[in-house]
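A short reminder: the numbers here are calculations on the coordinates, not readings from a lab. What you are looking at is a predicted structure, and each value in this text was computed from that prediction instead of being measured. Cβ atoms are built from the backbone, for glycine too; each structure is taken alone.
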Structure 1
Amino acid sequence: MTAGGGSQLPTALSVRHSSPFFAQSIRWIGSSTSTATDTTERIQRLRDLMQSSQYGVTAFIIPSEDAHHSEYVAGCDERRAYISGFIGSAGLAIVSLDSATLFTDGRYFLQASQQLDSNWTLMKSGLPGVPTWQEYLVKLEAELSKVGSSLVPVPNLVDLIWNERPSRPARKIMTLSTTTTGKNHITKIQELRQELEKKTGIAGCVISSLDEIAWLFNMRGSDVHCNPVFFAYAIVTQHDTLLYLQQESVSKEVREHLGSAVQIKSYEAIYDDLKVLSETLWDKEQGILLGTSANLALSMALGKENVLGARSPIMDAKAIKNETEMEGMRSCHLRDAAAVINYFAWLEEQLNNGAELDEADGAERLQHFRAEQERFVGPSFDTISSTGPNGAIIHYKPEKPTAARIDPSQIYLCDSGAQYLDGTTDITRTLHFQTPTDHEKRCFTRVLQGHIAIDSIVFPHGTTGYLLDILSRRALWSDGLDFRHGTGHGVGAFLNVHEGPQGCGPRLAYNEVALVPGMTLTNEPGYYEDGRFGIRIENVLLVRKVETRHQFGNKEHYGFEHITFVPIQSKMIEKSLLSKAEVEWINRYHAECLEKVAPYLKKGSSGLRWLEREAVYI
């Protein structure tokens, strides 16, 4: 369910706080720190509204996502961050009349503990005895039904108490040609209709995910920070294609691009149109496919009896890149590698000369180098530029004036990416500018071994990322180490940096979709020690067909093509831990980095010198 996420229809709950399920799940209580936001007044104003005669609810659910179930949201939709003070991209808050609880996963345990004040209880999902918020809500709803309480639709109460809430952006929409997308939007819509026709009882589909709409119609926007999407909904039936846009975003270029085959309607009209559609379905045995991530308001407007819930077929189509998209991804990653290498060379030179730079200075300079590259649009997410202990905060965002000084005597972790007109990048490298300890080198090498294992694997058709995840952890497990995030996620083609449905990790959802040629996947095992350091090595991979000596069961076999080319720092590697095959992989990879990226660096530049020095045989 989507509850409290969109401006149209959040959800309130009545809650019995004596529930034993609730009590046993509490694992940590937030405390007031210098980085925590005082949320006392905000929570009290929300509770006053909850208790009012107009609403009369005892608990309110505030997810991270917006009405489109977006992972990254516009400022006007950052409701959970506003009410809790926790700014991580994943989590869900539940505010009752006498408690405030935040659920988040292992990527954010440390960050949440620093950003939540003493009003909040942190639920560390994934730890023994602690449910995910989804599990908690299922249990909670079942308990509520026993006493006659249930989910109750109300206006979004957080919006009503948020005095300076930003307005919803409606920026210019960009149109893309087939030289970038490889396929025009008319063809994509026709293929969608053909896919819907294969499914019995489906008259059409409602599309609410912003990246799916951007992909289907070959358009991009900038309404959400770092994500080239625009606010919209769409309805596609066998007869009509309706696209719901904010009118301020609709230009002559957009109208000409879409043509007569697509009818443009007002963004707010989607709910009324769904009500009409529900009443005029020509075959009562048919329904409308509504993606599993659609918000509750869409489902209610359409009528639950008319809803067929399933994963959107657009998600699957978008995940498999065509030849044009794959070539664009390869090309932009080479230019991006040049930018990252220039940055690391510059940073090392500055630190060696005694310059004092903080993490935010580093992130800003890296963006400067990327902006010099052809077809650059902007960052694909906020750069994680982290020194020493901050590297253990998995999704750390440095901001002045609290950003730490980059300490050359400590490990430096940089996770960053960019949007280019021909693709999206995501890369992490972990460096040391002086002499790493034996322990740091051993941990780094165990992470590297997991990275190599994923990169090198050959697997039969039908294999999922869930099944491959263990490879990234095997070397870490041999030392009793591990990490609390997935090994990899899909990456869009000039779209969102996190893209499903494919992925690699211990979540059961990653066992639902097999990896097939054309899919992207990041390869990013890591290791983190709170208060000391963080290590992560990340490349973007393309799934490709591999020729094998045999084909058991007449199955095709697949492997990965890495398209990220930045050397892995040799001084961080403990060679004695590596097998001969692992040493050969590193040497081949470094040779590829030198061959492929050197032409993108200026002759005699510090970046080229850094590449030549780092891309060495070990």
Structure 2
Amino acid sequence: MRSLAVLTTALLLLTSAVVPARAAAPGGYGISVQRNLTIRLHDGTVLRADVHSPADPSTGKPAAGRFPVIVGFTPYGKTPSALAGGAGMGGFNPDLVRHGYIAAVVDVPGTGGSEGAFDLFSPAEAKAGAQVVRWAARLPGGDGKVGMLGLSYVAIDQLFTAAEVGPNSPLKAIFPMAATADPYRDLFTSGGALNVLSPLGLVFGYGVTRTLTPFLELPFDPATALTLAYQHLLQAGPFELTMARDMLTNGSRRYFDAWWKERAPDRLLSRIVANGVAVYLVGGLYDVFQRGEPQLYSGLQNAAAGRPVTAPMKPGQPVSSKYQLLTGPWTHGGMGGGYDLSALQLQWFDHWLKGRDNGITDTRTPLHVVEPGGAKYSTATYPLSDARLQRLSLQSGGRLTSDAPGAGPGDTIKYTPLSDPCTRSTDQFAAGLLSQLLEGIGMPGVCTGPQRKPTSGDGERTYSTAPLTRPLKLAGPIGATLRASSTRPETLFALTLEDVAPDGRSTDLSGGAQLGSLRALDRTRSWPARDGDWISPYHVLTKASRKPVKPGEMTRYDVEVRPTFATVPAGHRLRLRVATADFPHLVPLADLPDLFGGAYTLGPSTLTLSTRP
């Protein structure tokens, strides 16, 4: 419970995350603020907005002229967003206002100072976002053009709004940082295994945020603030309590049901392209949405090229600089660290909202990668056009080789529900909070940097390559195919890909997991590798697809390892850790009875990597 309380606090302060980057060049305007302007939706619901306008720095009065409007549509509260400043994480970036933009920060229905019912990424919320865009286009001093900005929930709402506005709308460009393609697969589960760390933070974090922020938003109207706080708290029943119940009992929302399908932005990417909205995505190699961010990029590019949105991009297919992605070694709460996101946002919006030819679209390689360690490159397609699939097999003696799988390692792994919590995975799915706390007490990198880890144990086995003779450049999706028998009707595999230095210390690169009973694949959406393997397996994950594991029978499990862009240096080894737990990230809750006492014997198993020359 202690870690949950800390995570909840982090989520409440998420919009205050500081990006350690140099500031954009100072603009010539001051800022004037109008608080709690009302927006009445078609159904009568009243939303409230703070509008920050360019001002004459000497008088503080609104500046003459007409300016584009940047909207932040946030559930975290307008006041925290304004206090945070920075690179627009909460939907407000004062640097943009100083450079001649109006910023409108609006409370999502059922949060902050807004009326209505909070319902995570519901169609009604998207319709509200489209109405907010039209309201923003008519603001006094506005020029009729609108952009959107923000991180996490504020980023995801940009995608839903951009799909809802229709063609020829005032919304011309968005800048979503840390957005998801599919919140069920990116955040709520990993291969059907429940992610408890992040959702429990969300379950409690959103409820607390909704209840407290009305008092920040309406300090001089305590009666209205108290009424809104009470109304917002009542939403705990249909959202937080329902979510918690289904997690504990394997209810409807524990699976990829209609509720989750409706909330997957990847199904709407063609509409965003058809509506003509330009999209600059920012993602993190250690973000909770690590899996989905490059899929948003490939989906937008495919939609622009008239191809199936969920397919892998073809080598050499045409790409559009209207859809770009910057991804780097960042967590959810530290997105863009060391990178000047304010300058990038200014360049993006200056081009699409002010018509300036500043070079940001003069690229044929709109996928921009910053690797851990700082190496940078840009490419066009995802997967990369020049990527090579490298297939390795798990062999006896803990070896990971290019030999044929053979009979498999034959190792036995006993189900163990707990694991070392001091890992990159814990930090990643706690939104970077663990590393921030450790850094704050003078212990940077303790859980995310090189560590000495055991190479085997009752609940895990590791498989390593020989020392590399040349650098191994990982670049994109990764798939593992495990074959194993089990003594119980359920299995859980948690994989970690590691870079092992010559001194034996290892650094986590990425990971993935699979719950055995939810192993069924949707082959139409899975990305094939070679020899019957998958480089990016897509699991059905519905209740109907659930099939118990038959004890004693060799069963195949296709595991999606989250994609990464990282270089393993020559002299190092690549290691795959096969474990039965990733605690506290993955906690199987209602599935525990079928897991306890299990022992798995590994048969022929492989790992397929995307690498670049």
Structure 3
Amino acid sequence: MSKTDGILDVMGWRLATKPRPQLYVGPSKDFVSNQFEPRLMKLFDEAKALAPLVARGKRNKKTLKTVAGVNVRLAWAGSATSLASDQAGDVYIDEFDKMVGGVKGEGGPFGLAKARADTYRDRKIAVTSTPKRGSVETERDPRTGLEFWKMADPADIESPIWAKWQSGTRHHWAWKCPHCGEWFIPRMSLLRYPKDATPSQARARTWLQCPSSNGCVIEEEDKAAMNAGGRFVAPGCTINEDGTVFEADMPDNSMLSLWVSGLASPFLSWGERVEEVLNAELSGDAEERQGAVNKTGELWTPTATGDVPTWQVILNRAEPYAKGAMPDAAIHPIITVDVQRDRLVFVIRGWGARSSSWLIEQGYLYGDTATVDVWNDLAEKVTTPIGGVPIKLGFIDSGFRPGKPLTLPLNRVYAFCRRFRRFIYPTKGSSRPMLRPLVKVKPDVNRKADVAKYGLELIRLDTDHWKSFVHERLAWPLDQSGAFHLHQDIDEDYCRQLVAEVRVVTDSGKPQWVVKSTSNHFLDCEAMNAAAAYMLNVHHIRDGARRKADEAMLPKVVVPDTPEAAAIAKSEKFARFANIAAQLNR
């Protein structure tokens, strides 16, 4: 896309017309010394307006040039010295996504480089890069019909340049269809090629389909003309048929941000783009797949190794039973909890024959988990029977410790589990493969390696095994034993969280779970729930097993046939007593 060439053009124009100090920041010392510096010197030598102004000899250093007495500093991420040496009116940060996150504890390269321009009132800071990982969707503007990239949660974006781009004006490069005249945003999803074509065949037979209802066929030969007439359009703008863009309704923003699809590049054809992506898919190399997608200017979202449905498909699996209801086929209700700083995320699921299960309730208990109040709310939750049936087992993730490390010496998770040691256990996931999917260990061990007599049992879980189990069950037929049932009141939040991580296998064969969204707490809860059910041996429950009717659980009480006794039997106190007796009997 010639991003670096664009930086050279602007830098040369500035030095030739309105000279002031310049700062270029590359991703590494090698990139700056071996790639950018030779191209900069070539620019100086070939530009007639600059060649006689460039200092030569000893004053011409690798990372410091002087043009008409003005310094041009070349720096790189990771070097605090090079980033903090000179002031500059213009700062150019190239390949931002390839830079390290911080510079020896002094902050990120963007902040350090930007500070070099603080003394210039009309300073300019330009940042360019090819993006990398992240999960984004598109949304259609009802006024223009253009399909823009949707704003995503910054926590779901692993690409620094994409996160910075969406905090600006979010301009998209738009084309006008040469056939129907409709404006559209080019992206890879619009490319078409024969279904069973090989990569080389696809290269020769790729075309682009206009996203309008006309479905026009656009050929590679149309690209140059579409680029010549292209326009940058941001959400909130309107564009006329003649290409006039009106930005009156665009939100005020001091950062101009521009996104251009790699399909607009004159250096690679659409067929070559498709061939590269297909070859990367055939290689099975995750890095090659990511590189092929990123070169198109789009974020790469890892795909799962198994057949995992989309969140919309999961939402459509909802069945006609109410949230909070306990179907007769659900025998053991299990609660699992994921601990966050400001909330407890929980799932209650009922398990029956051959690991069939029914979602009963999911939700949040809000509150500072370093304090006791939210844990009291959880205590009420775990002691409240579901349809008259008490919670059989509970797992709480102890990976996040509220108050750690200094503000709260007490481990709230362990403290809570000690209150209900009969049926609530702390858990901790293992990212490494385990010989068994679930093992019990003793966390309460003193310095002499002696286990506390009444200490807790910690459940260690094979994370890959149990998350894979959940994803497999998401596609399980609902009419077969082992089905994963969902109540009619599930929402988009729950469904999205179940597929917030995807399983990929590295070149070494090691499974790895890639986070598409940090909102993945319900997936963690469901994985723990499946592990807890395994500990109860629900996979051995015979087909057709049913929970006894709630009335059958009540103790047998003989009531004398008198008006006074009948009134007592109907009282609320008697009903509570009968319910408690039923729980004890069970």
*Here distance in nm of label points 7 Å out along Cα→Cβ at positions 236 and 492 has been calculated and equals 1.6, so which of 1, 2, 3 was it run on?*
1
_Ranking 1, 2, 3 by distance in nm of label points 7 Å out along Cα→Cβ at positions 164 and 260, the structure that comes out highest_ = 1
